[in-house]
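There are structures below to look over.
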Structure P
Amino acid sequence: MGEAGVVRVCQIEQAKYGFRIDLANLILSKTASHYGESQLIRFRKEEAGVSQNRCIELLKMKRIDLLYLPPKDALISNFDFIPFDIHAGMLGYRVFLIRETDVERFKKVKTIEDLRSFTGGFGSQWGDFKVFGLNDLPVVGAANTKVLLTMLKHDRFDYFHRGLHEAWNELQAQSDQTKGLIVEKHLALRYPFQVFYWFHKDNDYLKERFEKGLLLVLQDGSYRQLFRKHFDDIVTRANLRNRTIIDIDYPMSDEVRKWLGDDALTPFWLEENY
């Protein structure tokens with residue numbers, strides 16, 4: 001870690017990273033008796049909107065201490081990680097942000113072939129951007145992801161698929177940009193998409209702390225308690241049992257595939273009365 005008692009991060013947007021941040025702070029709290037009090041702090045408060053690639057470089061340079069990203073070969077080669085899916089498979093289920101005027105068009109979509117008549121928008125640096133090309137889905141990419149909602153609103157593409165924890169939060173958090181946009185009610189994409197905690201290879205101390213902390217929060221029930229606090233309403237609102245689920249291929253190497261856990265296929269939160 002950089003300064004004593006802090007863990008530096010650059011992924012700080014609450015609408016997108018709130019659960020990952022809260023889980024990290026829970027882990028730090030649960031391990032404080034052994035490792036000492038610590039908390040996450042934002043890298044350079046004056047530097048907002050740091051790109052994903054920039055965050056990776058900052059971890060390489062030891063200017064931050066922790067990332068929370070999907071696994072890919074370059075990360076596996078360069079960093080240490082804990083192969084535990086922070087979101088318990090939830091990110092593999094994607095719902096669509098669309099223009100309210102397009103509701104009837106999307107009601108006709110039943111298969112991936114139908115979806116190929118539409119153009120998606122997505123962050124070109126995000127780990128699952130290649131999903132579009134692999135599945136022959138037209139896409140408009142944007143390096144500056146903050147403009148995607150505005151682009152959708154102004155007809156640059158037809159949909160912007162988001163994780164269940166992201167879709168409604170982003171519409172609410174950016175209400176000035178999202179008038180006329182809604183979460184589509186009948187469809188969801190599904191593919192194996194997980195998020196791990198990543199550490200510099202020289203930072204065995206922090207990785208060990210997170211490994212022990214994860215075991216603690218899983219054993220004492222506080223992980224599920226935090227998960228329910230963040231996502232119970234979203235799971236209910238998403239109503240996945242009554243959506244048409246379109247399974248799509250996800251590009252991953254054998255190296256990445258071997259680290260994916262069972263939650264990629266059987267998330268506990270889809271069970272009755274979890």
Structure Q
Amino acid sequence: MTIKLIATDMDGTLLTDQKEISPAALAAIAAARAKGVKVVLATGRPLPGVARYVQQLGLSGEDEYVLTYNGAFVQNLAGNPVIEHPLGYQDFSRWNELAVQNQTYLHFETLNHFYTPNADMNLYISMESFLTHMPIRYRRPEQIPTGIEISKIMITDEPSKLTQFIKQVPASMYEDYQLTQSEDFFFEINSKDASKGTGVLELAQKLGIAPDEVMILGDQGNDLSMFKQPDFLKVAMGNAIPMIKEHATYVTATNEDDGFAKAVRKFALGE
């Protein structure tokens with residue numbers, strides 16, 4: 001088996017708990033790329049939210065890619081989308097109504113902007129804005145253009161309150177959207193056609209890479225779609241949630257113990 005594409009989650013996987021790429025991970029990626037292996041970040045973040053990591057890895061240009069917004073978009077590093085699965089205004093309206101009913105917080109992101117209809121923003125909206133490197137724009141629902149293309153909608157709140165909100169989500173919404181809880185305080189809504197697993201598979205097809213030549217790494221619920229792809233080599237981090245480990249081909253060390261680098265050297269470099 002030859003690995004030609006590595007798709008990796010970021011937080012809790014490639015990154016340490018301090019949100020840094022370790023020297024060992026940088027070296028492993030450089031060695032893999034020197035062998036011709038394509039390395040792709042697969043994240044819930046937008047492109048601005050991964051810019052410094054892309055720069056660290058030396059990725060640039062039209063033939064390097066990042067999977068953003070949990071697979072709603074795959075963009076080349078010239079900034080152009082090559083795969084798109086956006087949401088629309090009606091999707092925002094539907095979820096905002098549910099958020100208002102449950103007195104919780106909603107925001108959404110486009111390729112270039114970050115919006116919330118909540119004048120009283122909570123800590124978690126500010127946290128996501130910081131992580132994505134996009135300033136918050138407050139807009140009342142009637143101020144949002146009806147033709148808007150939305151990359152991702154998020155519900156954020158204290159873990160106990162978010163758990164209660166999730167219990168109120170109708171079954172029909174699970175049928176109409178890709179829904180993932182990426183943190184105790186983040187609930188993410190994407191197009192039904194968008195997921196990390198689908199995005200990686202579509203990109204591999206575009207690049208002429210077979211599914212069994214793809215290695216994926218992850219740790220959280222928004223990585224599950226990658227772990228459900230039958231032919232990928234699936235590596236769970238030692239710190240991954242149980243559901244991810246159950247679907248893994250291999251469980252590596254934690255993100256704090258260079259689990260990413262160890263897995264890349266084992267499977268992509270054959271060391």
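Computed from the coordinates by the stated procedures, all read-outs in this text should not be read as laboratory data. Source: prediction; values computed, not measured. Cβ atoms are built from the backbone, for glycine too; each structure is taken alone.
Which of the displayed structures (P, Q) returns the greatest value of distance in nm of label points 7 Å out along Cα→Cβ at positions 100 and 180 on calculation?
Details: P: 1.1; Q: 2.9.
Looking at the calculated values, the largest one is Q.
Out of P, Q, which structure matches 29 when relative contact order in percent (Cα under 8 Å, 6 or more apart) is calculated?
Values: P: 29; Q: 22.
Matching structure: P.
The greatest value of volume of the Cα convex hull per residue in Å³, for residues 84-147 alone among structures P, Q is that of P. The greatest value of distance in nm of label points 7 Å out along Cα→Cβ at positions 44 and 116 among structures P, Q is that of P.
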